[in-house]
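Asks: The data blocks that follow each hold one structure.
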Structure P
Amino acid sequence: MRRARGFTLLEVLIALVVLALSLGAVIQAAGDFTVNQAYLRDRTLAEWVARNQLAKLLLEGEWPSLGQKKGEAEMPLGDRDKGGRNWRWVVQVVQTPEEDLRRLDIEVFPLSGDGRSDDEPMATLSGFIGKPPA
């Protein structure tokens, strides 16, 4: 009588443990990728909001008054159903040593559904605006 060949129960159980551990690592890596992807998307949208506010201030052609301006924006525009978010922006206008030049510091915060935002800005941007000719 020939002895039957095959895997023992112990070998099968060890193979299943190795497979379970490796699949757990793959699932963890996929989850980390997804979280990172969402963070980078939000970071990009916040940068766009900041750049839009800077461009808007530069295109207005007005000499901005010193102090702070606040507002809200939606980005991407009109795409609330497909991941669009509301953002709160703060523009701080400060005088530079050059009399005809002002610095614009823009911070953008994510706005949650209840109107609150994080304490840490998602994006910051600085720019300069010159005094328009009289």
Structure Q
Amino acid sequence: MKTPLRILVALGIGLFGLLTIYLSGSVIFDLFDMRAKQGNYVLFVIWANFICGFLYLAGSYALLKKEKKAIKLFRFALAILFITFLAFTIYVYMGGVHKTDTFKALSVRTGLTLIAYFTSVYTLNKK
């Protein structure tokens, strides 16, 4: 059971990482006039997502190769997301302009990262 779960999560988080890099990179580098289309985005949240996208790719590869560094990579992504969530909450509390869906998007991203982290812990740690 561990092997199919590990492979499924690794492939899923890898695809999510590619999508994340593409979408957040498009906003950061203003590809395809993406900044105008996004409206009230918060740049530090976009940068956190961009960095996490690369961590997802590296973690996905490590998970596929059964390397324990996947655990550290996903833990690092979680730390970035928790700090971003806290900073975003403070930003909103202080009246910062933002999209209302950002909280939901950060929650979903954090949830997916938690799934990847716990899957790596479950499938890579020997008992």
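Asks: For relative contact order in percent (Cα under 8 Å, 6 or more apart), the calculated result is 32, so let me know which of P, Q that is.
Replies: Answer by label: Q.
Asks: Additional query: Kindly point out which one of P, Q the value 9.6 was derived from, the read-out being mean count of other Cβ atoms within 10 Å over residues 7-14.
Replies: P
Asks: For mean projected area of the Cα convex hull in nm², which of the structures P, Q scores highest?
Replies: P
Asks: Assuming -27500 is helix-only ellipticity at 222 nm (-39500 (n - 2.57) for each DSSP H run of 4 or more, over all residues; to 500) as calculated from a single structure, say which of P, Q it is.
Replies: The read-out comes from structure Q.
The numbers here are math on the coordinates, done by the rules we state, and not lab data. Source: prediction; values computed, not measured. Cβ atoms are built from the backbone, for glycine too; each structure is taken alone.
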